[in-house]
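What follows draws every value from the coordinates through simple rules; no lab data is involved. Small disclaimer: the values here were computed from a predicted structure and weren't measured. Cβ atoms are built from the backbone, for glycine too; each structure is taken alone.
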Structure P
Amino acid sequence: MTAAVMPRVRGGQRRFDPGPYMFLLPALVPIAIFSVLPLVEGIYLGFTDANVGLNVDLSPNWFDNYVRLLGNDLFWQSFQIGIIWALSTTALQYVLGLGLALLLEQRLRFLWLARTLVLVPWAMPPVVVAIMWRLVYQPDIGLLNQTLRGIGIPIGELNWLADFNTAFPAVIVVGTWAGMAQTTVALVAGLKGIPHELHEAAASDGATAVQRFRFITWPQLRPVTDAIVSLDFIWNFNSFGLVYVLTEGGPGGKTMVPALFAYNESFKYGHFGYAAAMGNVMVLVVLACLFVYLRGRRGTA
């Protein structure tokens, strides 16, 4: 491959041949146009005073947006909510996804149907999931309240998404349900990569199921765990559509995650530069959290 790309010429030097790299262009061009360029433009806008309107001056204001962010208590409150939301949802997705993956690896009747149903939340758009769960949480005719009344719990007409005490936990439940499918699929793939000989040898030595999980399954799943937990945290922290449709950040900002806060600043108030600065800070915080997590995991290896 090296010889094909850099063929030998006189004097032992290699001549660069761009031919093989041309095959990468169909994949690299869309990535550059739809991912790299918007990312660079977003970073640049964070250092400008861009606002809604025509012929807007995009001259740099350098760190003015970030200095303004330091004094915005509402933004940092949304960050606290976003971190709690991302950590809680990611942890629940992993724990429940791991339990479901272990269950799907057992010899059960109608296993094919169970594996198909697991993928249903993944196949549904977040907006559709949010609308469906809004109907479940309806205070008068919602499935949840009707079920609780049917078993004798005097719930009344509790509005789960509008009550200060229940809105945030209710949104976490929806986020966990919506994102558990991809975690389960990844863990099932990880379980299939564990050699059966390891479990058979441990069982022949008298190891219990709990011991086999602790000393074989759990260590073997470590690479998959690191990857899916990191991805889930990024997806959950940047989640927007699900929370927007469910609560729009209410009641009283109890579910105002950072992505929703930046969206309001940008498209509701027209402060594009300020919102871009928020996005840049969000990226840095996510990278810092992932660095701490992966560094800690490496230290326990």
Structure Q
Amino acid sequence: MGSGKPLLTVVVPVFDEEACVEPLCARLFALRERMREEAEVELLFVDDGSRDRSLGMLDAIAAGHPFMKLITLSRNFGHQLAVTAGIDHAREGWVAVIDADLQDPPEAIADMFRRAQEGYDVVYGQRTRRDGESAFKRASAAAFYRMLGWLSDIEIPHDAGDFRVMSERVVRELKGMRERHRYLRGMVPWIGFRSVAHPYQRAARHAGETKYPLRRMLRFAANAILSFTARPLALATRLGALAVLGGIVGATYMLYLKIFTDIPVPGVTSILVTIVFFSGVQVMLIGLLGSYIARIFEEAKGRPLYVVARTRNL
């Protein structure tokens, strides 16, 4: 950074985005040119085991542009770990994170960087509108963020993804957090420091299909909750205490009917229904506990978060 300008590394995870690679690179190159007076901009792409032509296209473009770095992972490790690989390999300085599908506008990075110079360590994109998404997805996303905010002990911004600009000290702390089951949009607020939202309208995908269908969204939501808060275990304990209290009240009531009245005590059907219901609750809570234990098991192995196959321009 001999020019004296701050360094800004733009981290871009890529998985099967061949239709987006060229327009994305064109817009990021234009962003770099537009910011040349205020920052030294490097582009760091992380190919997360793409099965289409994405890697070959990125490799060809990077061959002629030294400021475009490329990391190739040995297989698909998942979006959050691909972002982590990019952050880990970024040089000291500011880091921006943006997805490759062009739903988040690369041009907004310049405005977010300028806002950060006002004294903020994190400027995160906050979606005011989500084009190209169904009403169900918008409603479920809103419900998830609010539920996570209620469960978590820290304030996690609503309607915000991984699109953000972070200062060097935030990135340094983030590099030191090595848990396997990662939820970066929760980990960054946990670090602290001053942050501010940058409102923007999220566009529809430029091309291709979403990499987060309903099944993967549910898995991602469950991972965020189980990896970022232990409050579900406390809620399970309270539910168990409430069930015991209900059982005591019910037993007392039936004993009263048996001794002091001629009203017949409810029979086998109600007992069986109660047993089936609470057996289901017990199995569900055991599964919840098992999910937490499985995460401990994964962390105890101590395996690397990802494996790099090769790099270019790094």
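5, 19, 24, 23, 17, 9, 3, 1, 0 is what came out when P(r) over Cα pairs in 10 Å bins from 0, in percent was calculated for one structure; which of P, Q is it? Please list the in-between numbers first.
Details: P: 5, 19, 24, 23, 17, 9, 3, 1, 0; Q: 5, 23, 29, 19, 9, 6, 5, 2, 1, 0.
Structure P accounts for this read-out.
Quick check on the output: -19000 is helix-only ellipticity at 222 nm (-39500 (n - 2.57) for each DSSP H run of 4 or more, over all residues; to 500), derived from one of P, Q. Which one produced it?
Working through the options, I get structure P.
If relative contact order in percent (Cα under 8 Å, 6 or more apart) comes out at 26 when worked out from the coordinates, which of P, Q was used? Walk me through the intermediate numbers first.
Values: P: 26; Q: 22.
Derived from the structure labelled P.
Which one of P, Q has distance in nm of label points 7 Å out along Cα→Cβ at positions 46 and 254, as calculated from the coordinates, equal to 5.6?
The correct label is Q.
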